[in-house]
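Take a look at the structures listed below.
Rule-based calculations on the coordinates, nothing more; no lab input. Bear in mind the structure is a predicted one, so any value in this text is a computation, not a measurement. Cβ atoms are built from the backbone, for glycine too; each structure is taken alone.
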Structure 1
Amino acid sequence: MSQLEPLIADLALILICAGVMTLLFKSLKQPIVLGYIVAGFLASPNMPYMPSVSDMHGVHVWSEIGVIFLLFALGLEFSFKKILKMGAAPIIAAVFIILAMMYVGACVGEIFGWNQMDCIFLGGMLAMSSTTIIFKAFDDMGLREKRFAGLVLSVLIIEDILAIVLMVMLSTLAVSKEFEGTQMLYSILQLGLYLILWFTVGLYFIPLALRKLKRLMNDETLLITALALCFGMVVAASAAGFSAAFGAFVMGSILAETVEAEKIEHLVAPVKNLFGAIFFVSVGMMVDVNLIIEYIVPILSIIAAVILGQTILSTCGFLLSGQSLKTSMQCSFSLTQIGEFAFILATLGTSLHVTSDFLYPIVVAVSVFTTFTTPYMIRLAEPTYKALIKMLPARWIAKLEGNKNEKDEKDEKPSSELQQMYDACFKRFAFNMLINTVLCIAIMAIMYYYGQSIIASMVPEAWVHPVTAIIGLIICSPFLWMMMRAEADTPEVNKLWESGARWRVRITAYGLLRLVITAVVISYFVDYAIPGSTWLGIFAIVAIMVLIYFSSALEKHSKKMTENFTENLNAREKNNEQK
């Protein structure tokens, strides 16, 4: 008889335990995620009365793939345009809640004398509520259509995005071993540039490629192509110093803007469910009953911190964002748990070897308890609100119950048509400058770090720098044209120009700012080609700007690129409207 590989036997055990537990928890109307965690505990070496997995390293690799698929699926459900349409309220609430809960978590860790990294990671884990558990609770309780439920789900989307940023920051912090503001700011800047670069490039080329290859795209080829793009971005993100999960999320968010997004999401779902299950089972394997008994006091303290912190601090966050007291309490009582991202952050801390062994099982125990209490906390919101208004002074209630957003909208004078037109023009100007500047910086970096070595093998040494700079300028020229002239001759800009000196001064100022930023970008190429030549360099910069500014070929090419990008950006919405 042939010998079965341990990894295959382990997979069989994991799936058998997961299958039995998910059916049991489904029948008990409990979240399936908890079933996976229990299954992991049963299949782990910590459970002496059951068969256990033998190759923990293999399970760990599978769980990492599970995190990749979970974040890829999250990206497919995400849309940058949705975030922009949400308004400021969910963003204000989410940022306040995350910062407040991170502080609470860090303070709890400090009280028990844990090291700095344990405290910081614990704060990050407590800051993230569970999208899956809240979504399921709202669905089971018939609350999905309530106004507060929509607000909670909007906050959860923002939290998921900020969780990605937090993962990058904690990874940087774990590597540097100390909190440096400059280094952290640099990492956030890198993150922003990476997102803008890949979102722009991906949204320009990927929908175009999918349209060209549409006749070849059946379910199988589309699934393989989507997964190839996902893992390609995982490799690119890892090479750039980011986590694999971040790369998966970026590619998912790019594909979310394509016409095929819903189909890809449907095709990827079974694969995500399989590897996601393995990830959550691996979380359960980290549960150690002896550690839980040993750390029962910290576990109970963290549970209290999550429930009290979310109910009190989240209520303050929603009040700060302009919600009434009742809505704020309904929202905050819904967020009283930790979930998927807590496990992902715990896995990150373990893989980087910066957190203590006891932190993982503690977080799992807290998550299990708070998951069970979530429906009861949602139901408790209204009775608590009614009890609270009986105790508060009438003038406090009147002030807290007044919806600040609605009041502000009534009090605010409608802005003039010209002001609205000017605001829209400014947003387009800022978006245009940001995108094209990032693309030029990326091209510059690619030419210097990779292109230069190729050019050096083809031309004499004295010509390497000039040729590198010239090729970089040629590639950047459409983006430089857009920096100087895009959106400069629209009907809105012309109307503002004809509406008086006030608007002409502003438009002129923006025009000069565009030229200055473009000149700064070109100066880097010129200085690389002819270093140390001040007057010759200035002449070269002006000459290049004039050539690009008045080039009809670049104008035609740039406008075509802009049209394609805009079409790709709006393709999914147009497709849904047609359906």
Structure 2
Amino acid sequence: MSFSAVLYRRLHWLNLPGALLIALLQRTPIIRVAATAGDYVLSSTAGNVLKAAATTLGALGAVHSMAGATTLSASTPSPASGTVGVVFNTIIFSVKGAQSAASSWTVNGGMPPGLKIKSYGSTAAGVSSGLIDGASTLQLDGTPTNAGQYLLSLTAWESAGGRNTSTSFTYVINIAAAPNSAPTITTQPTAKTVPVGGTVQFVAAVAGSPTPSLQWFKGSSPISGATTTILTISGATSADAATYTLVATNSQGSVTSDTVTLTVTGGVTAPVVTTQPTSVTANANTAALFAVLATGSPTYQWRKNGTAIPGATNATLSFSSLVAADTASYDVVVSNSAGNVIGGPATLLVASPYTAYLSNLAVRTTLTANQILIVGLTMSGGKKDVLLRAAGPGLGALGVPGTMADPKLALYNGSTSVALNDNWQGNAAVSAAISAVGAFGFPSASSLDAALVATIEGGRTVQVSGPAAGNVIVEAYDAGSGNSPRLTNLSALNYVGTGGDVLIAGFTVAGSGSRNLLIRAAGPSLGALGVPGTIADPKLELFTAAGTKIAENDTYASSLNAIFTSVGAFGFVANAKDAALIVSLPPGGYTVQVSGADGGTGGAIVEVYELP
């Protein structure tokens, strides 16, 4: 049978896919084509066309031979394993069982963070997903950063551009968490130099598991917000010239980087004190001078016990005729546009005759049941009578709430008890002493307040406690006359709380003229002597009887160490945050208040020493 040209043009459906073409032809009565290769009859021109189509089907069979008949060849069988932070063993992927090699791949699914895949031997960075063209073999490598199980989908293509697809292969990768390890600095920061106004960076690298937290320090002070491996300083000034370190910390430990220096060139440099002021002890009505020398063309501001002195803005501070009130601790703030520094401190002690003296110490506090308050006093120059009182009910009669119902007191010489009183019972000697020193009276002879009169020479301590909690005031009065013998040291050791529970001690200066005094509040240095639970940072404030603050100190001046030694006071630990100041006070009543400068609490001792 022959076909016309028109019929040939109508055979465009021969371009249909091979399987469909066979099905259609097997329904045609003129020509039979078997489904199996070579089993067909072609007897016409049309048959030649169909024979060509059958040849095409054979070729299609070769192209599609990758589908269903292939397997994934991996140098490491699935599942593969790795560890966070450890270089992953390279895995090579190819197709096994195909009649021809793959020409491209697509990658899908979950690639472990830190790993990349690329054509084998390629110098490219690699990808985590997408099409990889022109690759018959792949390689997977890198360093994983996250633990977990990841399912990777790989598809090989016989043609470029991702055509003539094969079956997709699934490959499992298990990444284990890194074992815990202390931080290490794997890349140390290095010293830098920057001009004024410039920008500079310190860069470090850190390893450790769990991931360490980071903190940069300038000197010994943490830099706010500087918590990454890169510290950037913009608009550098001379004040930025310093040493820097990076501290890395995790649950396994901590490590500090090398200390590096930042040098800032040009501009103004912060002042440096080259000559410090020195302490002075002199008589009243004589001249005295403090002087400081510093670099950097600075300005000056002198301070007395931490308070700026109006008009004292020169490199020297002079006194033409000293008076007792000049007794104090002095320092000077030296400043320029690049920063400031403190010169000193230095002490000025104006000697005065012993016409004024300490005559009374009173400590009011709240005690728990059987808690002991310890008060110390020293009588110098001989023996003298002292009135000692522990008032609870008597304090309540003055309107103070929550007073201790039955305080008792004991007087000790060292560790030996030398006098004891629980209830005063209207003792005649006590009554006479109360009237003589002007102390407030007890409500009755039957009140359960405690009091006694004792003759004291040298150092003594008084211990006060009670079987039930409450407010109590403990007092020691010079019950004699004149200033020789006299009390030269008063102290109280007790707990420092907050609010109404801060430690408050009152004392009185009697006689005429003025009395130079050293006042201290010790916490950290008291702890160094073995006293447990001391306050970390005591703050000392001095008030007049009218409530006017006249001096304060948070951290003592090292220049006072020589004065501590001269009066026999125990030494403070270097750089401890104990408080101390020196003052010259005229006769009158004064109050010392001790609190936590940082809001802290704990045991403390407040002391008042007579100075020359």
Structure 3
Amino acid sequence: MEPKQLEKYSSAITLSDMEIFVFPELMYALVLANIMSPVIWKWRESDTFKKLRGKSSYRKLIRLRQFVMELYGFNLDLETWGLTTQDVELARFADYISPRQVADSNALFGYHGDEYYYDVDIRRHFGLDKYTSDVIPYWKTETVEAMDAFKLKDGYDQGAGECVSLAALYAAAAYVVCGVPLKDIYMMLTPLHSQNYIDVNGGLVTNNRRIVTKSMWFNGTAISNKSQRALRNEQVTIVAHNTGYTHCLYGNATIDEKAYNYFADKLGEFLSAEMSTLTVANFLRTYHKYHKYFQFCCENCRGGNKFVKAEILFEYEHSSNYRIADDTFEKLIEEVSDEDMLIYKHPERICARQLCAFLKYENLDVKNKSDIPAIKKYLSTFIEPINDFIAELIDFMQIHPMLPSSEKQYKKTPAIDLPADGQREQVIEYLRSIRDKSTTVDLAFYAYRDMQSCQWSPFVKASVERCPVSIEQAKDMSNEQVYNWLKSLSNDSIYDSCRLATPDEVINYKTGDGLEKAFVLADILYNKSDSNIEIITRNGAVVLKADCEYHFESAKNLEKKITITKEQGCLKIIEDVE
């Protein structure tokens, strides 16, 4: 491979935050790698989803949420994959993107976001504030196998992954397990987060381990408000789809233009609420300071109209299974004691239902600027900080996501149209058939680690240049001690068949096939000295030749000879079929 191609293809192995930012094809390549994985196809055959056969994709997606939460935690350990430096990363990508653009868009290089993020000190929230020098964590995205393997890592009792890993997992599972066509799945990456918009039943958003419906998005709870944080406050850097991608910094886009405009419209609809009593209640659930201006009424309740102050009813709601203004409202009212319920309106307060009736009768819309003066005039009798109230109500009801501009040069690429309700073998065969036509699909086989059909140089480059946890592990060991330690580890690979784990995966999970262990040793030896390294795998035997010979056993059934050298400080890789 020529250098630029090797840089991109080796990035499909390591899948760091920075690599995906620079090479946006990698995001969907990871989704396809997960779709090819046997792990997610096993979910489809689980009792959980067998029971839902014949049910709608929406029903399956809602069940998928709990399924994923039971399997995976959210990994916020920034040092899982070791440390690198800003200088190294900026120099590596200087031909693709400027340092100023990186600093404005990437959390590891000083990005803070807008005013909201400064207020909540977002870098401290993510633990980034301790990286005040050139040193930064190597923030990597995990395959589903690496996510599963977290349960083997010290301090974890289940699988885990960071937000981009979880987004890729959800996108793959939506297709494999829930039968959602790829065309209905849109991935959204921001500097500090990753989410998916799924175009089913008015829209769903996946958010870390959660799936959020539109009603949940606007319910005003603390957890839902956190779900909104990225789309409210961050530039969406990448939108990835089965037709391609668009990037906020790149003038060219490969996503289908009509598909992108459709997505922008649908997302806009999802992020916009209509005025109703429920909307008012949800707004007040977030903005407690306005409770004192509102009351809730129940017509023909216990023999007549009843009225409850907003702050009192929210206290009841806090300890109840029922909610204000939704289908369970009357049951909540039944829990209110007589002393907290009045038979007349509080004259100084507006009834939530009264506000909605006024807007409907006068045909006014709080999201329409020309209607605001009339609404303010009506509400100012009840609400003193009327300007703040209107501004915050509008902000609550309407989010304007900062999507990449639609003004791009659209470069048409083949859409990835996986067969509906296909089998895993069919899917893999289809992807193989279009591999030479789609860079994203070709990269997917590298992210999948299919060493039978991929060149090895990207895997080797990633293994010896971007696995700093291996170097840290061996810093106080001799070569012989490293070898003996590797031999003492379990011989099981986290990947099936002829797929290989990287050295940092072997180190983190303390398990690996003999060929994978040989690459751990190669990584350490390469970074210790300038000696030539040769790895030969044949008939289940692996030999690494460097300062001496090191022997391992492999169940990978791969035959290859790899030579790793340094020429004037630069990596050189020669691969031959053994």
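Computed values, structure above
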| quantity | calculated |
| --- | --- |
| Test item: mean projected area of the Cα convex hull in nm² calculated as 29.8, pick one of 1, 2, 3 | 3 |
| If helix-only ellipticity at 222 nm (-39500 (n - 2.57) for each DSSP H run of 4 or more, over all residues; to 500) is computed and equals -2500, the structure in 1, 2, 3 | 2 |
| Which of 1, 2, 3 leads on FRET efficiency 1/(1 + (r/R0)^6) of positions 166 and 358 (r between Cβ atoms, R0 = 41 Å, to 0.05), largest value | 1 |
| Winner on Kirkwood radius over Cα pairs in Å, for residues 134-381 alone once structures 1, 2, 3 are ranked, highest first | 2 |
| Entry that produces 14.6 once mean count of other Cβ atoms within 10 Å over residues 278-285 is calculated, selected from 1, 2, 3 | 2 |
| Relative contact order in percent (Cα under 8 Å, 6 or more apart) - structure with the largest value, from 1, 2, 3 | 1 |
